[in-house]
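Just so you know, all these numbers are worked out from the coordinates, no wet-lab data involved. Given the structure is predicted, the values throughout are model-derived calculations rather than measurements. Cβ atoms are built from the backbone, for glycine too; each structure is taken alone.
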Structure I
Amino acid sequence: MSTEDRKQQYVDDMVRERGYVLDYHKIMAAHDFEVLTATNELVQRAYLQPRTLEASTKELIFITSLTVMRAGKGHIQSHIRVALDLGLSPQQILEAIEIALPEAGVVAFQAGFEAWREVVGAEGVEPSVQAHEGGAGTS
């Protein structure tokens, strides 16, 4: 198998095992395959390999930690999708994101929340016409 075929196979295997592949995985496969494989080995041992935590629990931990660390929206969303695929409800995932509020603050929470909202298609409650007409400071 050629080096290029090995790289392609590796990325394809990542998708099958994880359910997703990030842009940096693709770029690293092309430009520094050795570091990608070394990094992925750690991820395999700590995250993907069956141990005592269930996969759904690991996903909630990942979603919370990525939210607290203010990871990119796409990264958070990839774990939200995996969590949904594992059978977690949108509400359970939202509760995991809300854990960020007391320790990381509103800004971190909002980033995780926006990632969640887009994936699950959550809609809000719009103000009624009466609220608009009353306006702040008119009473």
Structure II
Amino acid sequence: MNMTDPVADMITRIRNGVRARLPKIDVPASKLKAEIARILKDEGYIASFRRVDDGRQGALRIVLRYGPGWERVITDLQRVSKPGCRIYCGKGEIPRVYGGLGINILSTSRGVMTGRQAAKTGVGGEILCNVW
């Protein structure tokens, strides 16, 4: 399977896993995906993640998080910037997600961070995805 957008693949796998109420999902590992997973964990959208060795590039095992009645913590994830159409924003124009209820994940010159952190740090960057 030819992968032109591994981040979109990860986002889709998480979205499908949450909709199917799966306890955990595996995605092929990369530094960028590990950073995205770290932010999702820090912001409380997933329970945990760890690298597992699969004999190839390794995989990220992401443990999905649900409420006490199996309510979804993640309503939806959206890929914003795509390989064919990159979306960048300056430090003063970071969009709010879902009226401030969601987060956006940016790839900045200072690493991967949420839109809030980027605004606080005073950097803009490429908007990877929105989560709410």
When Rg/Rh (Cα atoms, Kirkwood Rh), for residues 4-67 alone is calculated for structures I, II, the one with the largest value is I
Taking distance in nm of label points 7 Å out along Cα→Cβ at positions 12 and 124 for each of I, II, the highest value is that of structure I
The value 16.1 for mean count of other Cβ atoms within 10 Å over residues 44-51, derived from one of I, II, belongs to structure II
Re Rg and Dmax of the Cα atoms in Å: value 14.5, 44 computed from one entry in I, II; matching entry is structure II
One of I, II was used to calculate helix-only ellipticity at 222 nm (-39500 (n - 2.57) for each DSSP H run of 4 or more, over all residues; to 500), yielding -7500; that structure is II
With relative contact order in percent (Cα under 8 Å, 6 or more apart) computed for every candidate in I, II, 20 is reproduced by structure I
